[in-house]
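Computed from the coordinates by the stated procedures, all read-outs in this text should not be read as laboratory data. Note that the structure is predicted; figures quoted are calculated from it, not measured. Cβ atoms are built from the backbone, for glycine too; each structure is taken alone.
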Structure I
Amino acid sequence: MFIFEVLLQLRNNTLNRVETLSTEQLNRIPEGHNNNIIWHIGHMMASQQSLCYSRSGATPNLPMEFIDKYRKGTHPKGWDKPVLLEDIKPLFLSTAEVFEKDYKAGKFNAYESYTT
């Protein structure tokens, strides 16, 4: 399905743009901002899991601790250690792939709408 191809391509493009950055660069919070690059990558996953799985009554494919760490309104200012790209990268791709399989399996029949 086209939308899932776009999602996976977006995630691959994102990784291609950040793979050459150091852990320090990925975890640095620019002055005047609340979040860093690695938080945004985690937020993309947490948002997708919350909006698509939780709002449809399906069980997310990521632990709630992960979703809570990267959900809307959070920030990395209190994190005790930097997040490594190699720790988050496999999840970034696999959650997109599993999302398509879950959609095809009919996991998202009921959905509670959400206005942004």
Structure II
Amino acid sequence: MRKEKMGCDVKVIHEEVVSRVRQLMPQHERFFDLAQLFKVLGDATRVKIIWALFQGEMCVCDIASLLKMSQSAISHQLRVLKQARLIKGRRAGKVVYYALKDRHIENIFAQGWEHIHE
């Protein structure tokens, strides 16, 4: 079987395309931030936690029981999700209930589910 070579055989740069895209390109920091978001979402445990929080608020104990993991392990994952501004906590006495920070994460998940089920 012959491998198909990727790339251009002809060295022609379409300056108008490159110029237009260069003007539209966001700053490097924005790409870095987006890559960081995908990195956070690149862990199956964190994805399961987010999915669980779609169903409603949950405390660490609830999530640990659901995922059959230690509270310590769940707390660590919740800290990562909170630092990424994907979840928020609400204190009620000694218990902290976690929920999704906003609807953006729901939209990201909906697009992801749709994509993997195509």
Structure III
Amino acid sequence: MKSLEELAAIRDRMKSRVVLREGSGETRVVVGMATCGIAAGARPVLNAFVEEVAKENLTDHVTVTQTGCIGICQYEPVVEVFEAGKEKVTYVKMTAEKAKRVVEEHLKGGKPVSEYTIGNN
């Protein structure tokens, strides 16, 4: 068990990271990794995003993370892309191949792949 001081230090470190993310204009890619997402194939999707972002040298401004349930299980695997000053883009029924295209066209090129978004499925 951690001491109260250790927990406070962890909290402070994490707060500063959140502030940096929100204020720095970074792009966050969030992959739903709850049981439903994993069962639908979210793990290879997460791995593809991590690998492609690294391969394309986007790690300075793109962060790939995971979260629990996003709440739309029928559309899993679900990926949300958050960009400063823009509306969130929700990609659904993702695969590793689709993730590669999203990295190329959206994260690198700045144009969301609309055919993979929730409004088109």
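List of remarks:
- Computed 1.02 for Rg/Rh (Cα atoms, Kirkwood Rh) - originating structure among I, II, III: III
- Looking across I, II, III, the calculation of distance in nm of label points 7 Å out along Cα→Cβ at positions 31 and 103 that yields 4.2 traces back to I.
- Between structures I, II, III, the calculation of relative contact order in percent (Cα under 8 Å, 6 or more apart) yields its largest number for I.
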